[in-house]
Structure 1
Amino acid sequence: MQKRLIECVPNFSEGRDMAVIEQITNAIESVDGIRLLDVDPGKATNRTVVTFVGEPEAVVQAAFLGIQKASELINMANHKGEHPRMGATDVCPLIPISGISMEETAEYAKMLARKVGTELHIPIYLYEAAQENENRKNLSVIRAGEYEGFFDKIKLPEWKPDFGPDEFHTSAGGTVIGARDFLIAYNVNLNSKSTRIANRIAFDIREAGRVVREGNPYSGKIKTDANGEPVRIPGKLKNVKAIGWYIEEYQMAQISINLTNFRNTALHTVFEECRKSADERGARVTGSELVGLVPLQPMLDAGKYFLEKQGLSVGVSEEDLIWTAVKSMGLDELGPFDPNKKIIEYLLKNIADEKLISLSVKEFANVTASDSPAPGGGSVAAAVGSFGIALGTMVANLSASKRGWEERVAEFSPWAEKGQKIKSRMLFLVDEDTRSFNAIMEGFGMPKDTDEQKVARKKQIQAASKFATEIPYTTLETAAEAIPLIREMVEKGNPNSLSDAGVGAACLLTAMQGAWMNVLINAQSLDDKNWASEITIKAEKLFQDSRKQLNQIIDGVETRLRG
């Protein structure tokens, strides 16, 4: 069953005193099961964005303790900063990550809001998916007036808090709590100190656009419609909120952006539209920065976008796509960009899940040659298969970049992209095969003193053995998917790389034969003979069909190499 995980990204109104920030994060980390992913303080904004993840109940408790500690240490009466804010904990969103719906996450947000309002006596407003009132879903609408204006705003009937007292807290202010999709907080840097230019670019790109003015477009009277509402010119990008500001720390103006749905509007699209708008206004985008974390997908999409603009193959490794995205958008202009610390999937990755593929080739060979039975033939078969797929992918990329074949990039790039995906799945199977073997060994290590223990032990061994049979069969299927790639590269790829494609085919053949042998040996130990027979028959047919194809490919390569 998939583990239920919620991410929480509270924004605390302190970005300069690291001792205060540390006390808040210590309170959060005091809860068992919480993993602190990122702490991103900003001096100019005087604001720290904290990111942590855990199971729902643990997240609610950790968020409460963080809000409680912030209310004790931060006095909003003395707070100054560039970013809009209304409380010591300004906003605290919960984001569903895995195994939980947005609706369920919203209920946990309400649980947290009720607890904070009741126990800490802080006025709480719900927003986004946790808020039923359409007029109060938007964070900027709730926060309008900020801390200084809320002493009067809270007295209005339409701004009665959802939880907590209807009197504004002098030191802690108020807090907005809700549930939302993943938000990318993103700043674009300018070669200008002009907040005016930054704001004009922000108005160009943000969904809300700008108000229409009579006469002077920047200082004239705001034009209104028949209902007295400001007439607006919509901005270029959906799901984008943006303002311009000047950051003393960097001596530059920035466009501060919240991208609320990166699936509808890509991160690189935001960057490109800022660049175009800046160019039109005589300014230049020099780089950008991510505040907090970013999902992997928008980084990969950006890498592919910029490679395509350069007329290059997009079928490169994940690492190269990320590097391209970082350099193209200048994400390292203001400081190093470490993917392992900025990309959420990498932070959540369990290093133990990649124990073998994280080793050097020499280390992998040495651990295989040791007196340990794992890694064994199944893991080695998957590793050899990954090399075969990698060689086919290499030929696709070499063909896409071959001088004189520029018009064929669109032909070879999709093959390279497909190869990268198959290679990643095969690499996963290297460790998965060893994990399946270890599960069998764990079963044999279970106690067998009583009849109940013997039954439980046998059940574990049989379940693990079935899983250990399925893994090499998956290796067979995965390797078979790469055969069309290898064939295409042998027949149409860069002729200077013909031998590389041939070695790739030979590696695939070795991988499939090794996987086939592992299916056979693991199926022998199964009590469910019908299931064992079915998977063995399927595996044999897949292997024999694939072996015939691969031998034909290898024979063809040898014939061409002999001339």
Structure 2
Amino acid sequence: MIRTRGLLAAAVGLSTCVLIRAPHLGVHAQGGDAAIEGLVRSQEEGAMEGVVVSARRDGANFTVSVVSDAGGRYRFPATHVQPGRYAVSVRAVGYELAAPASVEVAAGTKAALDLMLRKTGDLASQLSSLEWAMSMPGATAQKDTLVYQAASCAYCHSYGRIMKSKHTAEAFVPVISRMQAYYPDGTAASNENRARAVMGSATSIANSKKNPNWGSVPKLELGQYLATVNLSGGRTTWPYELKTLPRPTGKGTRVIITQYDLPRRDTVPHDMEVDAQGTPWYSDQSKMFIGKLDPRTGVFTEYPLTPAVEGRIAGASDVIVDTQGHVWFPMTNAKSPSNFGFPTRFDPRTEQLTVYELPNNASVQFMAAARDGTVWGNAPGRGITFRIDPKTGRIDTFHAEPPANAPPGPHSYYQVQVNSKGDAYLTDFGGSYILGIDGQTGAASYWPTPTRNAFPRRGRMDSEDRLWFAEYYGDKVASFDTRTNQFREYPLPYKYTTPYTVSAPDRMGRVYASSNMSERIIRVDSKSGEVVEYQMPTEFDSKKIAIDPSTKNVTVWMANTRTARIVKVEPLD
């Protein structure tokens, strides 16, 4: 069944949308070129490589960041800087600005600003979750139990909140239960007070109190470990060395990162996609609207969706764009008991919504656009996959759970992608398989990942029919060639990186992965295996990464779920 209607308040058009205007980001600034450049140094190191330098113009809704090179030099190109006054900040673990920094950029001139850094007096506040995991003493099995969770602590906030706590082992038990009660896909908590926390349903709250475990470990056992690494027992500092990751070097310094503040600072942008014109579209996992960013002007436009049923957590999930330019997303619906809801199509030209009601009021979390114009979706955690033909409204259902030929053991089916033949492929993190569904016969096939218990998570299908995906527990990026059924894995430099998602290759064959543990974007060369890490300027977490199809130079887009921002990453090599 298909139900089509206009957007809420569509009669008044865009007057209901949120518009946040920023200056035009053209090649030339007003009145001529403008740029900022300078030297970053400290007493301890002299000229410093790998320092992230960020500049934000007064009144702007975006921040531009660059990284100092081997000589300690940084430079903001004229294409990214306009006349005005800029506040300047840095990210370099272990260091901070010796004094507040700002600079005035005049039209047609180049502004110079050297930056002096000093050792920080609060290293703990600068550590990423990965650096905390590196620093914490304890057996590998104890750390693994903490880090390798489907909805880990770092899914919503940094480990610093745990390590700065004073909870005893017993006090941790109700805290862990309360954390389990939050709706993870709609919760993100940052030190900037951007994004928001959303408590789950009454049922999830009750279940969290009854559940004795955090994953597979008893809560008290985990609490006993955490109480040895936090500030409980009257400790005022940590009884272990605080270790840090090295700053970026070489190619890791050749990047420009722009972060656009979403107009609602409490947005939890779980997913985003870029259309053929280079427009990023995003959703809020627990509020009823979708939005887009005009990257040329910095203007956001948000579209309200059907109001949620009172008492329900509601929003939009995965975002995709089909071959006709329609934007699709699962939307919470009163008829579906899941938070994810029914597949929904939005036509940007007419602002019309079409809701596809699934058999038995089933729901989907993830969606994929096939090259033949059909759209696929899969139910969260289950072996039920749907194919929608928008031309006819036909909905096909593929093998209901459990598949007859599923290998023994647990299975939990996650994201769906489709190759050029119209066959669907899903990551099965429960059993660490890739599941294939023949688009003609519906036959299911399973291929185990080379690394067992790798927990394959999210990714993309590329133009050569290779499924790229993150191995969340394996700390690797991987590909599965759906033409030859061959895997290839790319190890990442650090244990506990826990990559969440992977992009399709850019035009040079490089893919990009996100890590909420290291707060870095990781670039992997699919041919050589070379790994380059870009340090993010702020707290960071992203669930989906897109390569812009409209730009001459490689441009990578994603939503920063942790801080309610849209992020543009421009590699310079």
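Comparing distance in nm of label points 7 Å out along Cα→Cβ at positions 260 and 356 across 1, 2, which is largest? Answer by largest value of distance in nm of label points 7 Å out along Cα→Cβ at positions 260 and 356: 1. Any idea which of 1, 2 comes out highest on mean count of other Cβ atoms within 10 Å over residues 68-75? Going through 1, 2 one by one, mean count of other Cβ atoms within 10 Å over residues 68-75 peaks for structure 1. Between structures 1, 2, the calculation of distance in nm of label points 7 Å out along Cα→Cβ at positions 204 and 540 yields its largest number for 1. Could you figure out which one of 1, 2 the value -2500 for helix-only ellipticity at 222 nm (-39500 (n - 2.57) for each DSSP H run of 4 or more, over all residues; to 500) was computed from? That value comes from structure 2.
Source structure of the calculated read-out (distance in nm of label points 7 Å out along Cα→Cβ at positions 92 and 340, 3.2) within 1, 2: 1. Could you tell me which structure in 1, 2 was used to calculate FRET efficiency 1/(1 + (r/R0)^6) of positions 364 and 548 (r between Cβ atoms, R0 = 25 Å, to 0.05) as 0.45? Clearly, the read-out refers to 2.
Match the computed value 13 of relative contact order in percent (Cα under 8 Å, 6 or more apart) to one of the structures 1, 2, and report its label. Going label by label, the one that fits is 2. Looking at FRET efficiency 1/(1 + (r/R0)^6) of positions 44 and 292 (r between Cβ atoms, R0 = 30 Å, to 0.05) for structures 1, 2, the greatest value goes to 1.
Set 1, 2, criterion distance in nm of label points 7 Å out along Cα→Cβ at positions 172 and 460: the highest-scoring structure is 1.
Each of 1, 2 could give log10 I(q)/I(0) by the Debye sum over Cα atoms at q = 0.06, 0.10, 0.11 Å⁻¹, but the derived value -0.30, -0.86, -1.05 comes from 2.
Bear in mind that the values in this text are calculations on the coordinates, not laboratory data. Because the structure is predicted, anything quoted here is derived from the model rather than measured. Cβ atoms are built from the backbone, for glycine too; each structure is taken alone.
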